[in-house]
Structure I
């Protein structure tokens, strides 16, 4: 078998084999690059309420929390509560509500897992460890092989001796330039 044919076969087969991993790391990479703009793992929802502060003095935190939760029909979700000055923080299943004990203003925050992104981030962060670490390392090594074999798939003016050289050079120069700017800026 010729070297170029072998190179194409390796490049093609690794590309097929690691297709799923490319999708996993591509999606999670985009999500993690923008994590300062949104939470890639959870959908966070906020809602404001004007709640009725009890007229009589309720001293028990749980009873007070249930008084507020009944008003928003979430009393069955109660977990615990914590007083903080003039506020009461009530923890419920999948979120919390903070109530101003003087004005009755409440802020409900609920969280739920973000489909797909939570799972790919779980893998990207190597949370499972064990066998996943070995497979992720194999993928990383496969990417190196894919990069080098990709240089020699085409020949002629579109290959590494022509247009490919310019694109490869730009693909190396841009990260190095940005690294230099960020490290020295």
Structure II
């Protein structure tokens, strides 16, 4: 469980930097790529997904602050790749600004769900939902990039192959 908002924002900062890194690695061809689906979220362009990530941060912040589950449209153009990173950076800064002065006690207070009247969840769980949501959509972008043969950054700067290369020395250290 998260016990203070400063720790949460520190964790969010590391997560959002990975999202920005992955979006920055996309080639210009990403603007025109669309998954082969018919309708709904599964056919969003990468730019629409990027916009959704940023707007979702603010949606969860609004709910956490007990200002309602309010959605705002992304302040970017999904067809203009040069607007993607600025939107992610802006939404991250706005999220941090909306959360940084909230009392730690809000992490344990109950927040009613938008689609389930009478059902509530704790503030820390709502903030974790926001993180899981972002990781879900970052993974969606990375999967699309991989399918197209575009670069996909390693999540922690390490590949399976680089870890495999270290295995003989690691095993030797621990044999005994």
Structure III
């Protein structure tokens, strides 16, 4: 989408070639979707990359706008500004009733599964269930922490966390009696 190479042009750096390829792929996808903010982003990024190419080549380059097909000459040292950020999707209301139902299901499921597996492990190996259960909890904690803000997965993560806590209380009370 940039003008042709001329004899004596230096080789473009690898990162610039990769950025041009990435931009070309995004431009193709954005022109299919037709969203105005994406098309504006494609134009802006194309001007930025064309400015970088012009700086490397030391001469003006022609940029063909993938949206309109218009040809624009980009001069050496052209300043195009930062890439505009797309507006985030509007956040809807938190679904507390369904979310807490999902969390409760996962809490019960994880608590029962952990208690059953730990008791089975205790029958076979004695108190070795304690470090084994610690490993399960420590192994799950990074995943549960990472999904705590993801719209749906926060509820199963909350339920699994509560379920593991309840399972530990049940297992430790089982040791007493």
Identity of the structure behind 59, 21, 11 (criterion: semi-axes √(5λ) of the Cα gyration tensor in Å, calculated), options I, II, III:
III
Where is distance in nm of label points 7 Å out along Cα→Cβ at positions 33 and 65 largest, in which of I, II, III?
I
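Here helix-only ellipticity at 222 nm (-39500 (n - 2.57) for each DSSP H run of 4 or more, over all residues; to 500) was calculated and came to -18500; which of the structures I, II, III was it taken from?
Numbers: I: -16500; II: -18500; III: -22500.
Traced to structure II.
The numbers here are math on the coordinates, done by the rules we state, and not lab data. Fair warning: this is a prediction, and the values are worked out from it, not measured in the lab. Cβ atoms are built from the backbone, for glycine too; each structure is taken alone.
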